[in-house]
Structure formats: C-alpha cells, structure tokens
Structure 1
Amino acid sequence: MREAPAWPGPDACFSLKKGVHQVPVEYQLVTLTADDGHEHDALFVIDERAARRRMRMTGRSTACMHVHGIMGNFLVGTLRFLSAPLAREGFPVLIVETRMGNIGQLVGPGIFDRARQDLTAGSRWLREGGWDHLISMGYSSGASLSTRWAATAHVPWLRGLALLGAPWGLPEAMEVRAATWGATPSYDEIYARADAVVHDPSGPEADRLFVIEHSRGPSAQPQHSEVYTYRTWWNSRGPKATAAKTHLQIAQVRAPILLVQGTTDIIVSPQEAEQLAEVARQGGNDDVEVSVIEGADHFFAGREFVTIEAVVRWLREHA
C-alpha cells in the first residue's frame, strides 16, 4: 500500500490493487438546504465510468452518504481516505457537512437531533440526481447521527448503514473518557452546571463556552480537550441526550448494518461494536456484521487499506 496522500489532493485515492496509480476521481462541491433553511456544503466524489459500470452490473444506481465526526473536516478519520476508493468501485460518495461540524457545536446551531435535517437534505439531493439506492455512512459521532437518521427518517431506498468507530452512545463515551482521564471539570460537574441553565431558552448562560481538559487523553493540551456550550453539550453529550445514544437507536434500523472497529481505539472501546451489533440483532435485524480491524486506532491511521477492503467487500455484497 502506498502512503495515504494529503486530502483532498489530486492523488487522494487508494487502489484495491496495491501499487497501481489511478487517474483522480471527480470532486463536485454542492450546497444543501435543509428544511429549516440551514445551508451546508457537501462534496460529491464520483468516478462516472465506474458508477455506470456498476449500474449495468447490478441494475441499481447506488450512492453513499458519509457523515463526519466531531471535527467536521476532511483531515480526521475515514473522511480523509475512504471516499475516493469507494467511488473507484462504482459507489459515489456524498460527504455531508452538518450543523454539528467545525464550530457548530460551539456557537449554538450544533444541536444533535436537528442535524438529521442535514442528512435528509443530502439524501434528497442524491435522489433528485437519479440515485435510487442509498448507503448511509458515518464516522465516530457521525456514526451516531447516521444511526439516528436511519432509525427515524423512514427512507424506503435506504439499503444499508455503515458505521465506522461508532460509540455505544456519545453521552456514555464522554462519561467513560472523563472518568478514565480525570476530566476537569468532571462529567457530573458539567451536568449540574448545564442543568441549571439550559432550561431557560433565552438565557445567555446556556450558550456560554467552556473547556473540558483531560477529556480525550492524559494531558491538558488542546488535542486532549473538548469545547462546548452548555446547550450543545446537554443535547449531544448529556445523560438525557437520548437521540445521541446509538444503542437506543440501532434496534430500529431495518437495513443491513456494517460496524467497522479498530482494536487499539482509545476513544471508542473496541467491544462497543459487537455490543451495538447484538442490540441490532435483538431488535430483529438479521443482517448485521462487525468487521474488526487489527491494530487500527480511532482514526484508522496506518490501516487505511484494510479498512477500505472491509467496506468495499460489504458494499459489493449489499449494494
């Protein structure tokens, strides 16, 4: 496998045949408008010839919709490497920016459950473009959002849900990390502060920023810290944020499910993928698969090729 290039440079694609250089896929910047008027950018990644070839092979026009994690950019996790190889296989990918991305969770619009509207806008754009089969994909917190959307959107043309580094639930994941690393302030302290201010819809304190140190690692450095307003924390990481609890949503998903999880992930415990799969199976879904990537961390760094192979194999079987 050649080195993963910087995204989205002209060679930002992997071949499933190791060492084979390929002509870059096409990138199209589009604007999505949600039902409440919020506008968001999206990047459509497509190999036209591969898409036509797969349509002739299967009789289906299948596209994927990929949702970012907490950072909301193309530099982290699967967004930096997965879309171009999938497009090469004939599965174009719409990478949807949502109101949860970038500074969305800081300045107020990043209310978790409202972001479902951004995914609906993305699926509508694909449908209007002639794609009649949809695979919803999500990375990290985007996996939780994708699951919530798949469980509630009632999209008849949804043919699969692929979750990469999916947490059991965003609130539970944060609470475990806070206890593990000794977060300051603690999870309980944040809950008490938030509970005192978020119920006043016009109160300025609910939108006050705060920093959690030691939240994602052992130091007080920025890479191990997180920033929220009390309102956005309450609606995505607080104990009452049921919409952000993946395990409460996944049993309602009837489409086939793939969970991809690395064994050295310290953000999401590796066993959470199988636990989520079991909840989905108990809910009546008999097409649930867990793909374990040995040696992969939460960002799948250094294990990109194996991750691509796992997703492509599942797509070939289901899409």
Structure 2
Amino acid sequence: MIPFEYRKVETADAAVATVTDNRRAAYLAGGTNLVDHMKLGVTSPELLVDVSELGLDTVEERPDGGVRVGAGARNSDVAAHPLVRERYPVLSQALLSGASGQLRNLATVGGNLLQRTRCVYFQDVTTPCNKRSPGAGCSALDGYTRYHAVLGASRHCVAVHPSDMAVALAALDAVVRIRTVNGERTVPVVELHRLPGEHPERDTVLDHGELITAVDLPPSPFAGRSRYAKARDRASFAFALVSVAAALAVENGVVRDVRIALGGVAHKPWRATAAERALRGAEATSRAFDDAAEVELAAAEPLRDNAFKIPLARSMLASVLRELSREDT
C-alpha cells in the first residue's frame, strides 16, 4: 500500500491554493485516469485534493448563444445534454465513442482533457520513457509502434493523446477556462496540449496547481452539421487508431467554412489547418476533399508499425467531409 493524504475543499480557490503549495499534490475528480496510474506506479502524489463537489458540473447556454460546460460535468451527461446534441453533435458523438458507459458516468470534462497518454511504455514502469522519467529515453522508438504518432512527434516521444472529446473540442474552437492563484485565464483547446519536442513530460501549458473550471463552446452557425468518426481495433472501449472531427458549411456547392481535427495521430489533438485552408472557397467535390486530406497528411512520418495510419487518416477525413457535404445539399 502506498500512503497518500486525501482532502476535500469547498471552493475552487481553496483547491488551487492547496495544490499550488504542494508540488506532490494532484486534483481528483472522476479518477478514471489518475487512479489507474497510481495503481501502476506511474505517479505517486502524496496529497489528493477532491474537486468533484465544487459545483462545476453544469451545462448552460451563454448570452452569446454559445454553451459553457463545467469541468466537473460527467462525460455521459454532456453527451446526452440537449444543447450539446443539437448544436455540437460532433462533441456528443466523440464522448459516446470513448471508454465504456460505466467510465463515462464517472469521467469528467476536465479530467478527460488532462488524461495522459496510453502508450504501453509510458504505463510500464520497467521500461525507459521520457514522458514518465525525463531523460530516460523512448522505448517506443525501437518497440511496437502501431498506436503511435505520425505527425508532430520528436526523437524524445512518439506517443499520442488518447482523448476523443479533446479532438472534437479542438475542431469546435473551444476555449478552456482556468483558475489560478492570480485569478482566471483562458486558453484555446488547440493551444492547451503541447507537442513533445524536447520535453514530452509536459503534456499541457498548465502550470502546477492551475485548475480547469469550464470549457466554452463558441456559437457557430454550422457546428450543428458536424461529425466524429473513429477507427479502432474493437467496437468499444478502445482508443483511436485514427479519428476525425469535422464541421462543414457549403453554399451553392462551395465550401464557405470548415473545421477539422484529427485524433490518434499526434501528441495532441491535431487541428487540420492545412486541409481547412485548402477547402475554404473550393468546390465541395470528392476531388477537393481528397486533395485536402492529401495536403494535411503530406508531412506525416510513419514509424515501423503504423504506416497504415496515413492512408487511413486520408480516407477517413475525405469520407467524413463527403458525408457532411451531402447533408448540405
């Protein structure tokens, strides 16, 4: 048994102050990722600060027509919420494609964003891993790489981010609200997670003690026409080999606007900005969608076991766009 202290707090400010003052403290909400890592020995906080009862679990419409989702809201509740299902179906679909019903009933929005990679070498404390132990080396480079990155990787880490929800939020231009000891700040979801570079141990731009309190979904005239597609090794309770979140607006056969993000291909949700640029103002044709997918994956670099991800990502991206374009006609 590894001992640790458990503490409940009554306010977000108290939680932030408590964790900021202790470098070995961590937040506990649903615990679906943190507790696993404690059992595996990947992490060993000496203090867990329970933030599950801070009232951060609401989903509410904003005056501008957007939606604010509390960081403590359970994944299953967010997926089923009428505002989310109607205005941001890609988010509902992404949430429902993750984990299992039992886990979605516990997992929270904030915890989902902050879950760490499921790379087998990261979770096996007997193997070297730069993300777990900076400077130790990356076992995946000479190991089994079927599930690893083809975009944005480095010689220090080739792991991928596991969240389905984060991919949808990246495509929706969502913004994360963060409580700090100095007040509140906001970070776009596309800027929350980091590529590995030379410091893969840093998953996000958050400083120790900063607490996600909510995610704001901006109003969008076309996010209601959006979709999430996921390729995986089994029908449920499996992480994405490749996933695509997309929203598309077509007028008179021309792409007026588009939002695309990819999952399962990089250390963070991968916003497909090259494909978006190629599509805006282009005719909404199968050829255009294929070309945009080709442009986005042009910089992909496969590892020994995952070259299949590149054509798979191209095919899935073009397919989702074709489906959405048909809905616009």
Structure 3
Amino acid sequence: MKFFKTKSLAFHLLLLAFFTSCTGTQTNLPTVGFADAFEDSTIEQAKTGFLAALKAAGFSEEDKTIKFVYRNAQGDIPTLTQIVKYFIAQNVTLLATNPSLSTITALQNTKEIPIFMMVAPTPELMKVQDAGGKAPANLFGVAENLGYIDTSFSIIPRLIKPKGAKLRVGLMYNQSEPQSVEAYERLKGLADALGVELVARPVNATADAQLVTGALLNENIDAFFANPDNTIFGAFETIIKSCNEAGVPVFTSEAGLVTRGAVAAYGADLYQWGYQAGQQAAQFLKTKSLEGLQWEMVKVRKRVYNRSAAKRFGISVPENYEALN
C-alpha cells in the first residue's frame, strides 16, 4: 500500500513540475496590456495598426513571442479604471492605451509601467504635464496637436454656400474633455477670421448627442463640424443620420470618420497612428530599455473625402483629396 502511495506521490510531483515548467515559460513572455475606452470602428483601426507593427517586429501571440491581453471598457469610466488596475496588478510589461481617456486613466494609476498612447492629444492638451511643463516620465507612444484642425475647418467656406448672409457651422464639444474644449476655443478664433458663424453646443455624454444635434439643426446651420473627441466618435452614426436627413453636410478632422459618412477631412490615418505607436512599443520589447524613447507627434496625415457624401450634397472636393470609397 505504501508503495502505491509513494508511486502516486511521485507521479503527481512529476505532473506538478511539468505544469510549473509550462507556466513559467508563459510567464516569462512579455505581456502587453491593451486598454480601449469604448467600442468604435474608427478607433479600432489604431489597435489593428499597433498589433501589425508588433507582429512585423516579431512579437505576436500566434508566434508565442508575447502575451497580449485586451480589455474594452465599453464607454464606462469605472470599468476603464478597473481594467487599468487589473493590468497593473498583473505587472504587464507595457500598457497600450487607446484613445485619450485610456491614456489619462493609466497615467492616474501608474508612474512605473511604460504607457504607449495612440489616438490621443499631446500631454499639454491632456493636462497631464507637471508644474514644470514636463510630460510623465512613463508616457510614450504617439500624440497629435490641434494644428491640423485649421486645415479641416478652413475647407468648409470654400465648399459650402451659405443659405443666409453668413455661413453658419454647427459644433458639439465635450466640456469634460480638455482637448475638446481646447479645439472649440481654437475653432472660435478661426471661425471669426474666416467670417464664419460658429454655432456651438456643449454635450457631456454620447446619449445626449441626438438631442444636441437636433438643437443645432434647428439653428439653421449650413454645415456641421465633427470635433475630434470621444463623444463624437461614439455617437457619429446618430449625428450623420440626423445631418443627412436635414440636408446638412458633415466635415471633420478625422480620416476615419470620412469612411463613416463625413464629406472630407484632413487628419491622421488611425491605422498608421497605431502602427507608429506599435513600432515604439516593439523597440522597447526588443531592447528591454526605454533609452532614446519619448512620445512623438503623429507622422501620417491624409486629405480624404467620401465620394458618396460629396455627391449627396453636390460638393466638388479639391483634387489633392483622396477618395476613400
């Protein structure tokens, strides 16, 4: 009887050693925690680009060279905080954050784990700099400023004839997002310089977008400008449907929103934005060092237009704009 107990114990110890060995191999893989703030087909392009850059550099789950853990908060801030804290507890090698809400939440919860941001404004616009104007030491990845908005907005008076004496452009901005407020303030000055009347309304949640869009359309606007913020991304189908029904063209500064129905944009290619952030993350994974890395400005921007939307409104887009459909 003792012999069988000893044999059984030896067998179980062998099994334990085997599984411990396997687990150890998996644990030794670098772990990438990817935090998405909400579900959105435009934003998702950045994640696709990020993973493509990692794979091109030899890091993928298929090749068993990294462990990739993805979580999406579905637009719920407390859930997003829990996701970030989970990644921190799991001691991930790096955090990938998309878009700005994820980046800000990650920065609020860790100063040690490297954060590679995408689809986010500059640290200054996110209000995450210290008193000396320095970005957090663990912030990397790719950001954008508001300079490109000028080009996107300035095309509207060139393409749209006003119904009245002055061109009226509708705008929604999210009061709780610093970059959205900054964009609104910038566009106010630009509108004045262009002789355009900006009709702006605040919105605090995606659920309010339909009501606010309706209010703007009742103001007899000639065009709608989709401000680059998380609320617009989340509610864009609602906005475009209402504007199309009212005969009001939508312009934007995000190339991804053009594929979803906006007339034209000059802005970052979100796939390339994610790819650029992924290249940085891959460099860190290869070298196991952050030396020489810092957050960068987005490199790839495009002038694009939606052929169907332009045709719907009888708009002739300049030749230097590329058709996306």
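Here percent of Cα pairs over 27 Å apart has been calculated and equals 43, so which of 1, 2, 3 was it run on?
On the way: 1: 40; 2: 43; 3: 48.
Derived from the structure labelled 2.
For structures 1, 2, 3, calculate distance in nm of label points 7 Å out along Cα→Cβ at positions 28 and 220 and state which one comes out highest.
Numbers: 1: 5.0; 2: 3.6; 3: 7.4.
Structure 3 gives the largest value of distance in nm of label points 7 Å out along Cα→Cβ at positions 28 and 220 among 1, 2, 3.
We did not get these values from a lab; they are worked out from the coordinates using the rules stated. Computed from a prediction, not measured in an experiment: that's the story for all the values here. Cβ atoms are built from the backbone, for glycine too; each structure is taken alone.
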